[in-house]
Every structure is written in C-alpha cells, then in structure tokens.
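Asker: In the part that follows, the structures are each spelled out as structure tokens.
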Structure P
Amino acid sequence: MCGIVGAIAAHDVTPVLIDGLRRLEYRGYDSTGLAVVQTKGALALRRAVGKVARLQEKLHAEPCAGFLGIAHSRWATHGGVTEANAHPHVSEGRIALIHNGIIENYVELKAELCDKGYRFASETDTEVIAHLIHDFVKQGLDLTAAVQTAVRRLSGAYAIVVFDAQIPDRIVVARIASPLVVGLGSDGHYVASDVQALLPVTRRFKFLEEGDVADIRIDRVTIFDAAGRIVDRPEHESSLSADAVERGEYAHYMLKEIYEQPRAIADTLSERIAGDHVLEAAFGPRAGDILPQVQQVHIVACGTSYHAGLVARYYLEQGARIPCSVEVASEYRYRNPVVMPGTLFLAISQSGETADTLAALREAKKLGYVATAAICNVPESSLVREADLVLMTRAGPEIGVASTKAFTTQLAALGLLGLAIAQRRGIDRRLIALYVRQLRRVPEMVEHTLRLDGQIRAWAEHFASKRHALFLGRGPTYPIAMEGALKLKEISYIHAEAYAAGELKHGPLALVDDDMPVVAVAPNNPLLEKLKSNLQEVRARGGRLFVFADPNTGIESSEGVEVIAMPDHIEPLQAPLVYTLPLQLLAYHVAVHRGTDVDQPRNLAKSVTVE
C-alpha cells in the first residue's frame, strides 16, 4: 500500500520524485519523504508527516536537487506516524533506503546490528535493512553485492530501493512479494511500485519477478535473479497516457470514475463477445483445455472484490448450473481447505497485488485445483502473471480508494466467465444468446442510470446527520446492498450494515427507528413480493425507507417512503451492475455533505499489499 519512486538521470530528479508520489496518493499513506544526492555529493533528506503537499512545503523551505534520488509514501506498520519513522531511512549518513512490505525477522537482525554498534533512530523494520546493507558495504562489498547478500538474510515481503551517497553511480532494487517496476528512459532510468508514477517520463517498463535484484545506472539496467544470474526481463510498453489519472472537470476522482463506468463496462465486454456467444480465447491460450474440466468454482477475494464474487455465485449456479463457493482471502489459507475434483480457483482483485488474495492464489497452486484464474484490472500485476487463466477488466486507472468502476467491470467480467463455462457445459444456446444480449445492453442502462444523480443528491441531505444506516437486498442484489453499505461507511464514516431482507426479523429489526434510514434495492424479480413484505416490517417499526425500485414494482413514495424509479426492464443478469450505480452516488453525495476526504478516506488504502 506504500508508494515507491526512484530515479537516476541526466537532470534534477526531484520534480520526478514528487510527481511520482502525487500519482501514487491513491494507494493510501500517512507520511512521505525523499533523499537525493546533491551535485556536491552530499545526501539531502526531507521527510514529513501527512500528505505530499507537506513534503513540498518542506522542499520549498529547504530546497534540494540532484541527479539521483528516491522517494516514498509510508503507511504505518512498525512504529507510529512520525517523521522519524517516515522513509527514506539512512545508515551512517551514506546508505539511503526505502521499503514496502514487512520484514518478519527484523527483531533478530536488529539485535545483531545493535551488537555491532548500530544505533536506531526509528521504530521501523525498514531501518534494519539500511544498516544491514551498510554493514556489508563496510566489509568491502559494492552496493549491488551488498544488497544481494542482505536480502538472503531477510524473511517476509519487501520491495527495496537503495543508493550509496558516497558512490552515487547507481540505484539498487530488490523484490519479494511486493511489486516493483523499472522504467526505461532516454536520459536515465527509473523505478516505482506502480507504472502510473512514471508515465510522465516513460512508457517503457520492465517488471521485476520474485527474488530479482536490479542494478540501475544512468545508461543501463542489469537484472539478477534469485540465484544471482544475470537475466533479461521482457520490455513492455504501457498503453496508459500521462493524463489518464487526472481528475478533469470532476470535483473528485471517485465521481469521475463513477461516470466512467459505461465506457469501462463496454471496454470490458468489447472483443470478448462474438455474435451470440463468449469468446473463450479472452481468458487466455489455455482456456480451451481448462474450461471443459471445470465442475465447480471456488472464489477468493477481499473487500469490494469479495462482493463481486458473491454476485458471481448467482451467475455460476443459476446460469452455468455448477456449485460455487466464495470466501474472503484473509481466511482462506488458514483453514486447510478441502478441494473437490474439477474445482477452478478464481481470485478477484482490482490491483492484482492484494497480499491476502495473492497469497491465497499461491497456496491454491499446491492444493490440486484444475487451474487458477484471475479477474484483475492491472495487466502487469503479480496476480495476472501467476494465474493460469486471466480476464482483464479494462477499467483503466482507478484513483479513488473506494472502488467504483473496478467493481462493475468485475461484475461484467464474471458474467463473461459464467457464460463461457455455461457454453462448455452445453447449456441451451438460445439462453446463452439471450444473456449475451442482456450484457451488451448494460453500458446503455448504466448511462441512463447516471441521469438520476440529481435525485440522489437530494436524498443525501437526509443521511448527512445520521450515525447509522441499514441496506437491504434479496437474491443477486443482496451483495449489491453489501457493497452500498461498504461504500457509505468507507467515505462518509457513517456506520452502515447490509442484510438479506428476509433476515430482518432475525435481529436487525431491533435497530429500526425513525432515526435509522433504511436503503432498499428493489428490482422486479421473483423475490419482489417477499421484499415488499420486508419493507412493510420496516415501516411498521417507524423506519424511514429509501428505495431504488423498478418502475413496475408498484412501490411508490408515501409517508416515510422515498422512491427513485430505476430504468425499466432491468433483467436479473443486469440488475447487479445497474443497481450498483445509485448506491455509489448516494455514498458519494453523503460524503460530500459531511465534508470527508472522498478520494482518500482515513485509515484506508487503495492497494492492500500487506497481510
């Protein structure tokens, strides 16, 4: 979840470092810092608690410039949010280092280094690495060899970037279980935890693999694998543009990304459907061999992606007629799962670097699944590189911490997967053709739903002063109610919970009163009459209802009941995608009313890369 940027070039790299940190703000962080080797050879260190703007203020007061530098945005793990704990960490005024991840054996290493006379200025596990590398440099190793030797002593997950101020001819980097990418420039080279940080200076990248160490100089990049052999990692050219992450006319990234959903969903479906069927090749070259073997699916994900998995269970069981189980990734590998024959393991992640989901995928590879599959938004991510089957969601960069277009594109991708499996299982081709037509119409229906923004904004005023809210849904829209509750609590800090509406009488009704707004999702489906009865239970207890309803449900505004009519003729396959939009907009407008930080809510990060 932390951000890394480094550069060695024929010009001052400080602006590149600051711009890179700004482009990584979506990842979540609580302090920032940079270190550069100035033209006279002196190491300049600047750190600040808070946002990148605070670091820029420090640089304005104490300018520094250099041809080599590193920068970092930290999310506190070991040690509190203090300037002393912020990265970079420096050993003996010489070795400067930044780090993402967690070093599990840092206590033992710290004791060893203390015995050697090293003194620690922070509470972090990161400072241990800086001193360890310095110790090897002091013993006569050059920086690259010192890093290679040091990482063999480390247990845990890490991406590290380091330089030696006394010999400032290179940056050395290493990675295990934490993403790191090398950017190739015409007048220098760069490194970052995400390609977005480097798009203004290059679109050419090399992605480091597990155990790689790279020696990055102004005119060349040398990569060593875990065994110390020189290797050549393939070069990739990113299709993203430098302005792909800009906010444009929108007040917040989240609002921009909500409005990008019609195009994002259309892009996700594009070239994956031909006529009346789904193209298996969209899932990769092995799809033709793997999909016929699939008898059931096991989905593992976190947060919003977990909710997408819950919707997918309906798609797979009702559409493809195969069993599907869904669980949170943080629990998966601690319960010794039993894998039935013919089971496909499916991991869902926006970033493809979510630590728990990635660890679950790696565990699954040992357990006898037919294959592993991933639905992801980042082509260069670890999840994509390690799964057997992959379907990219094509949402484009998502900067707001609260996921919006990544979620709906995941739902679209999961619909494609369900249909691909259904095709292989011999489900009636006319039914599959019907579902394909329904998927094709989703972008248009989402576009129409966005026109409800004004009505939803008016509703937000009723929620701004509340402390709690309840969300209700049934069938495939129950997970959508869960996602709506998550969005509201994430960005407005209102406590919100979601329930399958039939569970009201089993406890939640005790909470209902005239100060507890109840949001309901009411598509016109076979569960409608049961949902209406549940809503009556809320009204009978004095609860105030806010209902997003199909115009043919017969649910109308009345005393204590507010209704917004959704687009007509939303089919069950479409409903989860379309009904997501108004819940996202409601959460957004409530957060704006409450004056919270919409794009970077407190205590949360976009990409959770530690367990």
Structure Q
Amino acid sequence: MNQHLTHGNIIRWTTGTIGVVMAAYHMWVIVTGTPEAIIFRGTHLLFALTLTFLVVRRSQTQERDAPSLLDYGLLALATAPLLYLFVFYDYVVNRIYYIDDLTWTDMAMGTILVVMILEATRRLIGWALPITALVFLAYGLFYVGVEPMRLLDQLYMTTEGIFGMPLGVSASYVMIFVLFGSFMERTGTGQLFMDFAMSLTGHTAGGPGKVSVVSSSLFGTISGSAVANVMVDGPISIPLMKRTGFRPHFAAGVEAVASTGGQIMPPIMGAAAFVMAEFMQVSYGQVIVWALIPAVLYYLACFGGVHFEAKRLGLAGMPRSELPRLSQVLRERGHLFLPVLMILMIMYSGYSAPMAALAGTLACFPVAALRASTRVNVTLRNVVEAMIDGARNALPVALACACAGIIIGVVSLTGAGIIFTQVVLHLAQSTLLLALVLTMIAGIILGMGMPTTPAYIIMTALLVPALIKLGVVEPAAHMFAFYFAILSAITPPVALATFAAAGLAKADLWKSGVASVKIGAAGFIVPFMFVYEPALLMIGDWPVIVAATITAAAGALLLASGLHGYLLRPAALWERAFLVAAAFCLIKPGLVTDLAGATLTGIVVMSQLTAGRRIDSTLGVKKSGMP
C-alpha cells in the first residue's frame, strides 16, 4: 500500500477536515444567525463526539495511530441518536413534552446518547464527572422514583437536559473564544506575552517570578485552562525562576497560581464566565465588570508573594543585557495586541461577545502580516492548523457541558436543587459564614475531579440558591462559586495545575502544593471579601468602591508579606503574626477593622525601621574600627 494511504494518515486527514469544518460552521453561524436550539447544539455535540471517538484513546496506556473497530462502533452509536433527532425534527418539536409518551425508538436513542456522552467525557477528562452524572441518574431513578420514560424525555427530547443551556454556551461562546486563542497562539502572541512581561519585570527582585505572573495572566485570559497555561508558559518561566535562585517547589507554585488566575482575568476569561452570563441573564461585559477588581487583587497578592520571597532570599533580577527592551518588543510584536483590543471595542459598541470574538479571530492573521517579524506565521497551513487546534481544544468543554446537562436535567426534574438548598441552610443554621465555608469546600472537591465549567454549573444548581437565600447578592453568590471551582486547580491533594508545574520544575508535589496555597492565599479570601463587601464587584457608589478596593489591596499585600516573612526586612515571628492579623482586619469591611489593621501595620513598620537603624549603626561602628 502507498505509504501516504496508511490507516493512520487517512484518519489524520479526516479528523483535520472535520476540525476545519467544525470551526468554519461555528464562525458561519455567528454571521448568519443561530439555528433552532436542538439543531445548533446537536450539531455542536455531533462534531465533538465524532472527533472524540476518532482522536482520543480509550485509555492512557493504549498506543495507536488510528481508531479500533470498537471505536468505530462507538462512533456509529454516538452519532445515530443525533442524526435521528435531525431526521425526525418535526416530530420532536411538535410532540408535547412530558405528556406524549416516547416510542421505544426514542427511549433507545436517548439511552444510547447518555451512555456515549458519559464514555466520551471519561476519555477526555477522566472518571469524576461521568461518575457524578451516574450518581444523579441513580438518585433520580431509584431514590426519587422518576419513570425512565420521563427522565429520558427530559434529557433527550427537550432543551432542559443534554441540549440545555451549558451545551448552548459551549456552542455559542466557548467554541469561538477557544478558536480565538488558537489563532492568537499560531500568530506568535505567546512569545509577545513572555517578552512583554520580561521587559517590564525581568530586572526587578525575583524578576523571572514576576515575569511568570504577568505572562501567565495575559496568556491565561485567552487559553481559559490552568493546566494548558502551565504547559505553554512553564517551560520558559520555571527554568528562569530556578536559575535566579527560587527553589523548585516555589517556582512551580508561582506558575500554577499565575496560570490558574487566567480564568478570572478580564477581558477574556474561562468558559465558565460565559455560563455565568447565561445563568444570570446579563451581558458578558457585565461579568467582566464584576470580575475586574477581584482578579486584580488575586494577581496583586501573587505578585507580592513573589516579591517578598525574593527579597527575603536576597534574589536579584536578571541582567538587563539578557532582557528584551520594551520598545523593541512593542515595535516588533506589539501589533499582536490589536485583536484583543478589537474584541473589547466591538463588545463595548454593543455587539454580542461571539460577534466580537469572531472579528478578533478573523483579524489575527491579517494583523500578524503587518510586520516582517510575525509575517512568517502567516501561512495557509498555520490558518488550517489553528482551526484544527481550536476544534480539538473545544472538545473537553463541549463534552463536559453535555455531561453537566445530564446532571442539570435530573436536578430540575427531581427538585434536588431545592432539597440541597434546604440541607445547606439547615447545616449552616442561618449562619452565612458557615454556608460560605460549606460552599467553598464543595467547590474545591467538585473542581478537583472536573474542569471549572461543570463544577461551577453543579454549584449553581445546588449551592448558589442557598447563599442567595441567606442574603448574598446574586452576582457575589455566583462569583463565589466561580472562584472556588477554579481554585481547586491549586488546592492539594488533587491540584492539577500544581502537579503539571511540579512536573516541569522537577519538584516535590506536596511542597509545590503548599507553596501554591501560600502564594494564592489571597485567592481563597477574595471571594469572602466581595460577599461581605459587594463594592469590590463594582456594585454601589464610587467612593465606597474606591475605599474598599484600596483597603482590600493593602490587605492582600500584607497577607503575602506575613505569609512570606518580609516587609521592609525579614520579619520576626510576632511581626508575621501581626501582618497576617492586619491583613484580615483590612480585608473585612468597616472603619473599626480598617483602623485596627492600620495600627497593627504601623507597629510592624516602626519595629522594622528601628531594627534597620540599629543594624545600620552597628555596621557603621564596625566599619570605623571602634570597640
């Protein structure tokens, strides 16, 4: 047989073509208008299932270039229920849900689709989410006693289950923004972010650590995945941090925390932010407004942690001679920022987020062609590969959303959300702080085994209503759940972003996990801050917003200072305790606590200044040779 016509090569050509068609279909739909929900979401799921069974191995130990006969059989089973809906679409939309009985064919197709979604999700993101879905299915069928026909009706024949809002968000928003990220990466934007960060912060104390914070926050906004961000940014930033004196586990912690924060950093956040906009029926621009100050506080604390650790260890920055010049970076690659600015301007002008993302995506390669330094990336092959990358990168989110749709369908059909709310309220005994802690623990546990988006969706169905009932404003309740679904990526024992970074740094996993929690400590406190002070979400009057932001920023920096043991000089144990106490005082809203925080900070500053003068005078005496 001709070498170019091997089974593996044919499959690569086939999956590449499907990826290009998938990307083109979603771009075309934004221009021409979205089809009816089941058709549009079903087509999105059809593409995702097809690529998954053709591309993704059944297990990590399986080595193969092409699908097996079993994979082809599963592919046929996965596509049949969706094609059935398309062929008999008039029958599907004209029957009366929950009243007209399903035929045996309807029930068989519904069952097959549920099983295939569970298997495809398992292949892409592991067992956690499929097992969660199976638990909810068992709860609905065996505990509540829902008829199998009614359950399949909900999951398969309506837009309240598999074809519900989460899959709609994946099809409408996530796909085009993932494509935008792939196009940006293929035009050399990753290198721009790294060079930009190095030119700004590389020369300062602990420079490479700060480079990691800045570049990861920039790249994270377009990747939407903590682990993906670590794998792109880490191979460059982690060796640089180790070279300048940071310990391997600390370098891994910095990269993990910085990469994880990309999902909360405007202007382009992770997929769950689009789900939040749909859940709350607000524009994506409104979610950006809410997210801005908490994201800045998160990165301020991370930046502070790197700075104070570097000062405590006496680490210098990199020599300026080894760093790119900012003017040169902007001159050679600065134009690659234009697509991001274009997205912001178009959204600000009142157009939808998908339309803005489409314009930004289409602008990537023409913008790259503006200068010789990036023109080398403008090739037809690169455009095609960017479309294929985008399609493949969207698969985990698409299947996670379909699987989460199974859970949401069961929850809404059985009323489990109301029951769970009552349980949380009973356990919390109407104490908001206890309800918040329970929600935090649930978010971290859910997020350990599944991506942010399904973890957030499940929390929204089960936990957010309880917080709202206890008086938390709706945006703060949703943002609280959103944050802790994300922070599981740096929380041991299953901290995926930390594990990825530790692997790159050749560092101990547990030490890296502890370093991540220490560096990202403010991230665990910021959500409590905006629940008790919604001004941090830019809700309220501007004087209150400004005052709350200033005190919260001071609190975040003092927390980093206390945890890393340095302010103006290395801190004694009691000084560290005072700094952490001052941080919590400033973090809690209220004049009395702010004054207490300022007082404690003042005591530490005076102590450190006095100690510094004493050491200086001692050194002066020694230099003069006096006894």
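None of the figures in this text is laboratory data; all of them are computed from the coordinates on show. Note that the structure is a prediction, hence the values are computed from the model and not measured. Cβ atoms are built from the backbone, for glycine too; each structure is taken alone.
Asker: Thinking only about relative contact order in percent (Cα under 8 Å, 6 or more apart), which of P, Q has the largest value?
Answerer: Top value of relative contact order in percent (Cα under 8 Å, 6 or more apart), among P, Q, belongs to structure Q.
Asker: Computing distance in nm of label points 7 Å out along Cα→Cβ at positions 75 and 475 gives 3.7 for which of P, Q?
Answerer: Label of the originating structure: P.
Asker: Sticking with this structure for a sec: With distance in nm of label points 7 Å out along Cα→Cβ at positions 123 and 603 derived from the coordinates and found to be 6.2, which of P, Q does the value describe?
Answerer: Value 6.2 for distance in nm of label points 7 Å out along Cα→Cβ at positions 123 and 603 corresponds to Q out of P, Q.
Asker: One of P, Q was used to compute helix-only ellipticity at 222 nm (-39500 (n - 2.57) for each DSSP H run of 4 or more, over all residues; to 500), and the result was -10000. Which label is that?
Answerer: P
Asker: If FRET efficiency 1/(1 + (r/R0)^6) of positions 43 and 131 (r between Cβ atoms, R0 = 30 Å, to 0.05) computes to 0.60, which of P, Q did it come from?
Answerer: The structure behind it is Q.
Asker: In terms of distance in nm of label points 7 Å out along Cα→Cβ at positions 235 and 499, which of structures P, Q is highest?
Answerer: Largest one: structure P.
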